[in-house]
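Okay, got some structures for you below.
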Structure 1
Amino acid sequence: MTITLGTTGVRIAAASDQSKGSTHHHLFVDHDLNWLSDTIPQGSPGIIHLAGGQTDFVLDSLKLGPHRVIALLARWDHVPIYPLIADTVVFTVK
């Protein structure tokens, strides 16, 4: 499954871009948003950092059944921006 992310009103950039207003996507795959006021952890199963500024990602290892993906924008330091910019999609792999 390919996820294509689109945004308006923000600038998507690599996490290495520390300029004001730069953001990048994080995907929470079957994972709750637990780090809304702190740094989103790296290496946590179910959290994908699109730190290169990517706007497309292929989920190719999902098991059959229902799934939820939350896309969340964060600053260069992986702290979510406020007000939160996030969207959720729920789907079933058959």
Structure 2
Amino acid sequence: MAAARAKGQESLTEKWSVLASETATDDLWDRLKAANSRIAELEQLLAQKNTECQMLQHELEKANQNLKKHQDDSALWKTKHKGTYHELRMQRQTTK
């Protein structure tokens, strides 16, 4: 009777082990699917951020070009202003 009982207990333990193993496999499979889904979301987000970054870089290049143009214009006007100022001072001195 004890042998039959031990055999029955062993059989029950085996069944629980198999059941636990299947549950663990299912849990791992679900976790893998969730991780793959998260990876896909992150890849999509990265693609959006890359596109946004490229747009911002393009806008920065345009802004830098405008800044360079304005700096060049400013330097030109500064030179003209300096020449005009000098000329007016010379005229003022000659009229004195």
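Nothing in this text is a laboratory measurement; each read-out follows from the coordinates by a stated rule. Since the model is a prediction, treat every value here as computed from it, not as a measurement. Cβ atoms are built from the backbone, for glycine too; each structure is taken alone.
Ranked on FRET efficiency 1/(1 + (r/R0)^6) of positions 10 and 74 (r between Cβ atoms, R0 = 25 Å, to 0.05), which label among 1, 2 comes first with the largest value?
Numbers: 1: 1.00; 2: 0.00.
Biggest value here belongs to 1.
For which of 1, 2 does log10 I(q)/I(0) by the Debye sum over Cα atoms at q = 0.10, 0.11, 0.17, 0.20 Å⁻¹, calculated from the coordinates, equal -0.69, -0.73, -0.93, -1.01?
2
From which structure (1, 2) was distance in nm of label points 7 Å out along Cα→Cβ at positions 26 and 42 calculated, if the value obtained is 2.8? Don't jump to the answer; show the numbers that get you there.
Details: 1: 1.3; 2: 2.8.
It must be structure 2, since only it matches.
From which structure (1, 2) was helix-only ellipticity at 222 nm (-39500 (n - 2.57) for each DSSP H run of 4 or more, over all residues; to 500) calculated, if the value obtained is 0?
Going label by label, the one that fits is 1.
Between 1, 2, which one scores greatest on percent of Cα pairs over 18 Å apart, for residues 2-57 alone?
Sorting by percent of Cα pairs over 18 Å apart, for residues 2-57 alone in descending order puts 2 first.
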